Structure I
Amino acid sequence: MSGIEEPVSEEEVLQRLKEALGEALLDARIAGKRRVFVTVDREHYRTAVVALKEMGFDFLSAVTGVDAGDRFEVIAHVGRRVSVAVKALVPKDDARIASIVDVYPAAFFYEREAWEMLGIHFEGHPKLERTFLPESWPPGVYPLRKEYRQGSERG
């Protein structure tokens with residue numbers, strides 16, 4: 001931690017994120033008591049996560065990947081007193097985003113799961129390899145993509 005006190009209110013979190021990210025914030029809102037949601041393009045995802053870490057948000061509860069139809073969403077859930085969901089928009093035709101494993105080591109397996117199940121490549125991840133699917137699973141077939149149909153892995 002950099003010695004900066006963790007924000008204690010949702011409003012303070014939003015204000016400090018706006019100061020740190022400025023125009024990079026596509027959306028920033030209070031979603032409820034102790035819940036803040038922000039959206040950024042994938043190019044600003046790591047910057048947003050690092051800014052939160054520097055604010056004292058040292059707990060990562062999850063990194064989730066979502067197939068939103070026309071794009072992917074990668075969502076880092078971080079916090080302590082206030083929980084912040086940082087959503088990054090990732091194009092389906094170029095499904096890559098910076099890894100945050102070096103910022104939050106807990107992201108290690110979450111990023112592997114999103115890579116394996118959705119095909120999102122986390123650049124800089126130290127060990128993207130299968131966790132759930134068998135080694136014989138065909139390359140390029142991702143079971144959590146909307147276009148996946150059960151049985152399609154068999155050709």
Structure II
Amino acid sequence: MKIYQLYRHQQLNLTIQEAWEFFSSPYNLNDITPVFFQVKVISKVPKKIYAGLMINYRMKAVFGISMAWLSEVSHCDEPKRFVYEQRIGPFKFWSHEVCLTETENGIVLEDIMFYAMPLGWLGQLINSVLIAGKLERIFDTRRDYLHNKWSK
């Protein structure tokens with residue numbers, strides 16, 4: 001099984017608490033992702049996330065097809081980091097860690113993703129032709145939105 005990694009980091013001009021409140025809420029996903037990536041949170045999500053929290057979504061990430069995605073917040077160290085992992089969804093494996101580090105000028109946001117495709121060599125081909133580029137676009141849109149909202 002081939003494991004892929006995507007890493008991003010960005011300096012933002014907001015407090016660590018403001019950053020935590022924004023990034024730990026799945027209700028902000030549509031603001032920071034492209035139009036093609038429509039996210040609908042199905043389950044009730046409490047104001048504060050915690051390790052073990054399951055979040056049920058519907059997403060239209062590929063060809064406008066609505067798909068189920070169930071994630072679990074596997075680690076939560078407020079206000080520094082959280083990790084959510086796909087339990088049900090399109091990937092064979094998906095883990096996304098969000099790290100927030102306080103600096104003199106605000107915070108540094110780090111996104112660390114690891115994922116694996118299903119279907120063996122066919123999944124690798126689909127990743128190289130379609131998925132890797134879509135993931136880059138999703139995180140490019142996220143970077144641009146955050147830059148316009150919170151960069152100096």
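Read-outs: derived from the displayed coordinates by stated rules, not from any lab. Being a predicted model, the structure only gives us computed values, none of them experimental. Cβ atoms are built from the backbone, for glycine too; each structure is taken alone.
Given a value of 21.6 for mean count of other Cβ atoms within 10 Å over residues 81-88, calculated from one of I, II, which structure does it belong to? Going through each structure in turn, the value belongs to I. In terms of distance in nm of label points 7 Å out along Cα→Cβ at positions 49 and 89, the structure with the greatest value among I, II is I. When relative contact order in percent (Cα under 8 Å, 6 or more apart) is calculated for each of I, II, the greatest value falls to II.
Given a value of 5.0 for distance in nm of label points 7 Å out along Cα→Cβ at positions 9 and 129, calculated from one of I, II, which structure does it belong to? Computed on structure I.
Suppose mean count of other Cβ atoms within 10 Å over residues 33-40 works out to 15.1; of I, II, which structure was it derived from? Here the read-out was taken from II. Calculated for structures I, II, distance in nm of label points 7 Å out along Cα→Cβ at positions 105 and 121 is largest in II.
For which of the structures I, II does the calculation of volume of the Cα convex hull per residue in Å³ return 102?
Working: I: 112; II: 102.
Going label by label, the one that fits is II.
Computing FRET efficiency 1/(1 + (r/R0)^6) of positions 17 and 65 (r between Cβ atoms, R0 = 41 Å, to 0.05) gives 0.65 for which of I, II? Can you show the working numbers first?
Numbers: I: 1.00; II: 0.65.
It traces back to II.
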